[in-house]
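Trainee: The data blocks that follow each hold one structure.
Read-outs: derived from the displayed coordinates by stated rules, not from any lab. Not measured: the values here are computed from a predicted model. Cβ atoms are built from the backbone, for glycine too; each structure is taken alone.
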Structure 1
Amino acid sequence: MNGGERSIQMSTDLMYLSPEADARAEAQGFDVRRLRHAVDLIKGGCAGESDHPSYPGAVVLIVRHGVEVVHAAFGFRSYDESALPMTCDTIFDVASMSKPIATATAVLRLVEMGEVNLDDPIGRYMPGLGSSDAGNGITLMNLLTHTSGLPASIPVYKGAENRDDCVRIARSALPDYAAGSKVEYSCMGFILLALLVEAVTGESLNVFIRRELFDRLAMKDTGYYTVERFAERARVAPTESRSSCEKGEELWAWLNKTGQFLDLHTQRRVAWGAVHDENALALGGVSGNAGVFSTAGDIAKFGQMYLGGGSYRGARVLSPSTVELATRNFTTGMGDNRGLGWQLKGPNTSFGSLISDRAYGHTGFTGTVLWIDPERELIVVLLTNRVHETRENQALVDLRPRFLNAVAAAVNI
């Protein structure tokens with residue numbers, strides 16, 4: 001494992017377009033001109049930088065050998081005329097990045113504690129789950145690698161009166177194909193993993209993962225903001241208006257009926273501290289598929305923990321053997337390369353073409369990405385709120401691999 005237990009070296013400089021930043025980048029083996037070009041690709045898509053912006057604003061954080069070489073914010077937190085500028089400490093809804101950061105980490109800790117086994121069927125810990133096929137045929141490994149056969153998503157709030165109803169509907173999801181036969185990305189599988197953590201530990205995922213991860217790494221701005229209210233909402237980047245799509249309208253009606261989290265929306269129904277994902281919000285804001293809010297700095301600590309073999313600044317979260325297992329390819333020849341909660345380089349990767357074969361990462365629907373390349377000892381965090389105020393904006397999907405290719409190409413040694 002490269003890098004040992006290096007800590008990220010913070011600086012008060014604006015780490016972009018400054019002599020200090022250039023020197024730092026060169027010392028870590030970057031071609032500064034190429035690195036600036038990579039960052040400019042993201043900057044150019046922000047409000048205030050383009051006549052046709054792709055997203056309101058963005059935060060870019062690039063770490064190599066434990067040293068921050070770029071940490072910069074561009075654009076604004078929203079498109080409002082009175083919007084605040086984006087800042088490096090802006091808190092984002094990281095959406096599906098919650099899967100590797102919180103859910104998979106929680107399950108891996110339970111494995112290390114001897115509480116669960118990856119080859120066990122989910123029904124061993126959650127009796128009466130769905131059908132006998134789901135409870136007995138789907139293992140924890142299937143869920144973590146998206147080979148469970150469960151559907152991508154079903155609206156758990158439809159027909160529900162409360163969270164208990166939503167949980168019942170989630171537990172009743174039936175597989176569409178035989179477990180272990182192919183990769184099909186499934187939020188439902190990770191929702192079940194969060195319920196597994198709850199069943200095994202007797203406490204909510206947010207409580208367990210705060211103790212086992214967030215507090216250990218001093219990720220002070222990371223958590224399930226919808227329920228924990230751990231920071232001023234002014235620091236949070238807003239996401240989508242519930243009125244921008246049919247699914248959002250349906251959820252908005254359900255929230256009004258149940259009286260949940262209406263205060264974490266603006267008058268235009270824009271989610272601003274409430275998790276964007278409809279199922280995660282209906283489940284109370286804490287879910288296995290989404291729900292985590294974080295900053296670029298905190299996410300980089302998580303990435304450095306992985307590069308450090310499960311440890312960061314002397315605080316151990318996972319064992320080196322667990323990190324090696326989590327980043328191993330378990331789905332060769334199944335259409336997508338998957339580790340335990342991680343996407344790996346493969347035919348369907350969204351991380352560009354120039355990453356190393358050992359690289360891994362994850363994206364978030366709201367416009368976020370974490371990319372870890374152990375061969376280059378490189379961490380890239382890109383946070384945007386591209387769904388503000390509508391998910392129809394797909395410009396970032398095209399830009400993301402081009403940006404990551406440009407970052408990889410900027411590494412000289």
Structure 2
Amino acid sequence: MSWGPGPRPAWVQHAIDGEGGPVYALAAQHLAVDELLAEARVRAGLDEFGDDDFLEPLSVFVHSVEDEADLHIVGRWRVREVILRALENRLRIHQYVLGDPGVVDERIVAPVVVTGSPRAGTSVMHELLALLPGTRAPLAWEYWWPAPPPTPGVLDDPRIPLADRDVRLSAALNPSFDGMHTQGARVPREDPSAMLMTFRSDVLAAHYPTPSYGHWLATCDMRPAYQYHRLVLQLLQRRQPQRTWVIKAPSHLAHLPLVLEMYPGARIVVCHRDPLAMISSVTSLTATLRFGHANGVDFHALARENMDQFGRNLDAVLAQRQSGLLTDAQVVDVRFDEFISDQVGVVRDIAGHFGLPIGDATEQAITDHLAGKPAARSGGHQHSVDDLGLDLAAERSRFAPYMQHFGITAEFGTG
């Protein structure tokens with residue numbers, strides 16, 4: 001089975017063909033950082049962004065979009081709106097904290113951090129651990145517009161339907177994405193969505209073919225992103241009773257020492273999968289995301305990009321575990337095959353390891369939750385390792401120490 005994007009939705013093709021009307025006129029204009037900052041100030045009715053450490057990555061990203069991304073007109077409209085929303089959120093968050101400086105004194109106590117290979121069950125793991133008593137995961141709508149913080153007991157916040165329409169746009173741009181990843185305002189969200197306000201976020205690198213920005217992101221200081229993420233969590237819990245956060249991002253794998261610095265006592269769950277299977281799945285997913293925004297996708301180049309990026313992450317966690325920087329007390333390693341075969345049992349073991357409460361009612365809630373997610377039980381969408389254009393034998397050899405150390409079962413041969 002070869003990857004193929006399928007036909008574009010009619011509304012997207014009409015816009016590309018010049019039939020979208022005046023709504024896309026602004027999208028055709030060149031992106032300029034100063035103009036984006038000015039428009040965000042007007043939209044939010046606020047002036048101060050706080051620290052200016054976001055300006056360099058914003059500039060790198062904007063130039064990468066203009067010089068490299070080859071976005072179609074709907075993609076240009078979308079990326080412009082994403083940038084402006086991130087800037088508006090910075091303005092609102094800064095203003096809120098000025099009025100309530102106690103936000104920065106909120107304690108984030110020993111969160112559960114889900115990380116590991118993408119497409120290794122991290123999203124489902126995130127959802128299931130957030131069903132444990134006394135835990136809470138940040139929802140998509142909360143990261144989409146964090147300030148002011150949610151009001152306890154209010155279930156119909158007006159931001160929810162707005163966020164739902166926005167986060168569902170990935171599927172609207174390419175309907176096949178719905179079979180790959182769950183989207184919705186009330187679905188737990190990955191942490192790079194909170195880091196988006198710093199413009200140090202792999203959300204941007206995943207959605208748009210921006211290699212210069214991707215290289216900058218891989219080599220930059222991520223401390224401002226993690227500091228901002230902590231601020232967002234502090235803000236979201238400001239009006240709420242204390243609960244244990246369950247947070248998630250595969251990209252945390254490259255920054256676990258920084259995670260532990262930001263969140264002392266963090267309890268880390270690392271999801272592992274055959275690297276070839278992971279790259280096959282994640283490349284299919286990111287190719288689909290990018291085709292929703294760009295005129296075309298170089299699938300082989302994307303596979304190489306993903307292999308290099310996520311391979312570095314796997315090298316990092318192997319080195320940290322072998323050196324003892326990450327201890328067995330801090331980390332639970334979960335293999336994809338064992339998770340798929342007994343998700344309730346794996347969650348029970350994680351809860352026991354970290355001293356988190358679980359009982360029959362929670363186990364039933366997990367079973368009920370999984371009943372509505374058949375892909376979570378079967379391992380996800382269809383994809384083929386043969387599409388990648390990689391030297392599979394060389395990659396298998398490269399990752400042999402990683403697979404041996406964590407006892408990972410190969411899902412594919414090498415040809």
Structure 3
Amino acid sequence: MQCPFGSGSRSAARFAAAVAASAALVASAPGVQAQQKPIRFGAIYIMSGSAAAYGQFAKQGMELAADEINKKGGILGRQVEFSLEDGQGKVDVAIQAARKLVFQGGADALMGLDSSGVANGLTPIVPELRKPFVITHAASPDVTGKLCNAYTYRVSVNVNQNMGAAALIAAESGARRWTTIGPDYAFGHQSWEYFGKYLKQRKPDVELMQEVAFPRFGAEDFVPFINSVMQSKPDGVLISLWGGDLVNFVRQAKNLGFFDQKYQVLLSLGAAVEVLSALGEQMPQGVWAGTRYWFAAHDNPINKAFVASYLDRFGAPPSYNAEGAYAAMYLYKVAMEKAGSVDGAAVAKALSGISFDAPNGKVTIRAEDHQAVVGPTWGKLGAFDAKYKVRMLDSMRVFKGEDVTPPAAETGCKL
């Protein structure tokens with residue numbers, strides 16, 4: 001029998017070489033490589049110190065989403081994986097972590113951040129990384145305002161949105177003289193600024209007191225600040241402390257009789273599962289508390305499945321930070337499938353104006369400033385639930401994003 005490529009060992013060798021070259025070309029084709037190489041997400045959260053619980057909840061939300069996505073075939077036919085860096089609540093550490101995740105870790109997309117101050121410091125350098133960054137926690141209005149850029153997005157509630165809701169509750173409370181206790185950085189000061197702005201719009205005759213308290217973030221002794229506020233005799237107090245700071249504050253404030261006064265108290269992040277779990281029945285009842293997502297507030301199939309899966313896997317209800325990280329993974333899935341690529345610029349462009357289904361309902365990322373049009377949940381702290389091991393919310397109010405999100409023209413964003 002004659003070989004179709006000629007005779008002899010030379011022909012056979014040529015044939016074998018041709019087959020090998022053809023196989024090499026197929027193996028190196030972009031489509032085949034894409035199927036073999038996982039899509040990598042890089043995350044930056046606080047994993048140490050007084051706010052470490054927030055990072056842990058975010059990690060768990062990412063784990064759950066990644067496992068679900070992979071079981072259903074991944075994204076664009078590729079499995080997903082993630083790497084997490086401890087941002088430590090410090091700008092320089094977070095910037096270094098972002099660069100490491102992209103340039104050393106090969107991250108296709110980024111997410112995270114717990115601190116508004118860190119978000120304000122990191123956002124300006126995001127475009128140099130040429131990878132989209134979805135913020136899932138930090139609430140500074142500046143990152144979707146004056147610092148906005150083509151690569152930075154937020155899927156969660158910001159200060160404007162949460163304080164818009166808080167101001168409505170405050171206006172209805174009847175309290176006239178208001179003060180605040182908040183962390184001494186962007187989040188605390190901006191919470192008070194926007195609370196006052198929106199409250200004045202609803203109740204022009206309210207008094208925003210000069211006697212305010214801004215302890216440093218991570219402070220352990222809140223007694224002098226609590227005494228100072230009590231001595232100023234307010235009618236209402238906005239408290240924007242969060243994480244371990246809020247836990248310590250509540251314990252010390254209870255000992256000083258702070259919650260026995262007749263103040264209208266608004267804990268802007270008091271319904272965070274991280275805080276409620278840490279305090280248990282020590283958390284005072286009857287106090288207004290807010291959260292960016294409440295696991296029992298959204299009656300839809302996605303939320304029911306998310307809460308059930310999370311509770312079964314981790315033994316606790318999901319916090320807003322867990323939900324934010326979980327939702328961000330699915331947001332990226334929709335954007336990457338829309339773009340048909342994991343290219344940074346293409347995915348960033350696809351995120352603009354996109355809508356997707358999340359545990360807190362249909363979410364739209366506004367094209368004008370890259371802010372999600374979402375609203376917080378507020379309620380009065382009620383009975384302790386033995387199943388969830390937290391106080392539940394009574395008189396619950398779930399605010400629509402359209403009702404508490406200021407027009408894009410007012411944000412200062414210029415894309």
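Trainee: Quick one: distance in nm of label points 7 Å out along Cα→Cβ at positions 172 and 276 came out at 1.9 when computed from one of 1, 2, 3, so which one is it?
Mentor: Only one of 1, 2, 3 returns 1.9 for distance in nm of label points 7 Å out along Cα→Cβ at positions 172 and 276, namely 3.
Trainee: Name the one structure among 1, 2, 3 that helix-only ellipticity at 222 nm (-39500 (n - 2.57) for each DSSP H run of 4 or more, over all residues; to 500) of -15000 was derived from.
Mentor: It was calculated from structure 2.
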